[in-house]
Structure P
Amino acid sequence: MSFYVPPEQLMRDRADYARKNIARGRPLVGSVYAEGILIVAENASRTLHKIGEIYDRIAFAGVGKYNEFDQLRVAGVRHADTKGYAYSREDVDARSLANVYGQYLNQVFIHEMKPMEVEILVAEVGTAPEQDALYQVSFDGTMLDGDRFTVLGGEAEAIAERMEASFEPALALQEALRRSVAALAGPEREIPPSDVEVALLARSNGRRSFRRVGAEELAGLLAV
C-alpha cells in the first residue's frame, strides 16, 4: 500500500517544486511602449529562443524549462492556426489562447505526478494602445492580466519594483528597451547585449506585428 499524503500537502509540494525550478531560470519583462508591446528576456542562447510569434498580432514568451514552454508555444501556434482557418483571423485573440493554456497547465498540475516547470506570457497588440493585452499564466494555470507590464521568472518581485519605479507607458522603443534591461539587471550588474533577447509587437508592422530585434540593431539601441 502506498503512503497517504493529504491533498493540500501534495498540492503544496508540487507548487514549491515548480516555483523553485522556475526561479532558477533567467527572467523576462513584457511591457507596453509607444508603438505596441516590447518583450525583453535575459537569454545567452542565440538559437533557443524564449520569445516567439503565435499569430498575426500575438506573441508568446516563456521562462523555466525550455522544452516544456516550447512545447506549449508550438501547441499555441497550431491552436491559433486551426481556429483562424475554421472561423476567421479576427477570432484568434490572446485572452482565449491564454485561457486554453491555463486549463491545460491546471490539468497537468492536478493530475500528473510532476507539474510543468514554466511560466508563460501571451501578449497581443491592439489597433489602439488601450487594446494592448498582457496575460501571464503560471505553472498551476493561474492567469493574470496586466495593462502596463508583467515580469516572469527569477527575482520577479525585485524586477517588478524596479519596473514600477521607472515605467512610463508611451516611451520610444530605445528608452523602453533600456529601462527594461536596467530592471532585469538591477543596480549591481550589467547585462551585455549578447545576453539579451528582444522582440516586439508593433502596430506599424501591418498584419504580422511580430518582429525580432537582431544582434546588430540591439547593440545600437543599447549603446550609450
Structure Q
Amino acid sequence: MGSFPAGSLNGHRNVMIDGPAGHLEALLWAPANVTPAIAAVVCHPHPLFGGTMHNKVVYHAAKTLHRYGLAVLRFNFRGVGSSEGVYDHGRGETADVRAALDYLSAEFPGTPLLAAGFSFGAAVGLRVGCEDSRVSELIGMGFPVNDLDAGYLRTCAKPKLLIQGAEDRYGSEENWKVLVAGFPPETAANTRLVFIPGADHFFTGHIEEMTQGIAGWFTQRHPLPPAAEP
C-alpha cells in the first residue's frame, strides 16, 4: 500500500470540486510534501436535518484517519453550505460522492481510496464505494439500516467497518445482525460490525470509543504508527 508519512500533517486547504450540479464546497487534509498511501472521503449526514461536513462525527472520523497519514476529503453535498444545487433524495448525492472520488483520484493518481460516511452519508458513500473499483476499503458509522437500504452490502466483499451505537434508534443491533447473517462467506469475512454500548445514533458521549474503533480496525489492516499531530 506504500509508506505512511510520519511528519507534520499541515497540508490543509479549502477546495471547490466540480460536481454534477455545480461546485461542491470541500476541505482537504493532506500530508505535507508527501504522497499519501491512501486517500479517503468522509460523507456527512442528511442535508435536510442539519448535516454538513463540519458534523462532529464526520470531523472526528476524518481526524482519526488523517493521523495515520491519509489524505482526507470532507465536502458538503449539493445545496449545503456553499455547495451548488439542491437536495436530490440521495440520487444526486451519489453523483456528488463520485465527484469527490474523482477529485481525489486526480489529486493523488493511482492512490487507493477509502469511502466513509456517517448516517445518510454512510448509506450514500458506501453504495458508491462498493461500486467504484478505485475504492479498496469502507467505513460506515451510524448507518440508518432501519430506514435506508443496506441490501447492497451483501454483494460488497470489500473490507469494511460498520460501527454503530448500541442504542441507535435508526440502526438497531437486531436489524444489523439479521442483515449480516445473510452475507455470503466472502463478504462476511471482510466485514467487521462493532456496537458501542450505551451510544446513540450520534455517538453522544462516545465519540472517543468510535474513533478508537476506527483506529483499531485501520491499524489492524495497516500496522503502522500514526503521524505526528500538527
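Laboratory data are not the source of any read-out in this text; all were calculated from the coordinates shown. From a predicted model like this one, the values you see are computed outputs, not experimental measurements. Cβ atoms are built from the backbone, for glycine too; each structure is taken alone.
What the table below lists for this structure:
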{"item": "Entry that produces 22.2 once mean count of other Cβ atoms within 10 Å over residues 125-132 is calculated, selected from P, Q", "result": "Q"}
{"item": "Answer label among P, Q for the case where helix-only ellipticity at 222 nm (-39500 (n - 2.57) for each DSSP H run of 4 or more, over all residues; to 500), calculated from the coordinates, equals -13000", "result": "P"}
{"item": "Relative contact order in percent (Cα under 8 Å, 6 or more apart) from the coordinates reads 29; which among P, Q", "result": "P"}
{"item": "With mean count of other Cβ atoms within 10 Å over residues 53-60 derived as 19.0, matching label from P, Q", "result": "Q"}
{"item": "Structure responsible for 2.7, with distance in nm of label points 7 Å out along Cα→Cβ at positions 69 and 213 calculated and labels P, Q on offer", "result": "Q"}
{"item": "Cα Rg over 2.2 N^0.38 Å, for residues 101-148 alone - structure with the largest value, from P, Q", "result": "P"}
{"item": "Comparison of P, Q by mean projected area of the Cα convex hull in nm² - largest value held by", "result": "P"}
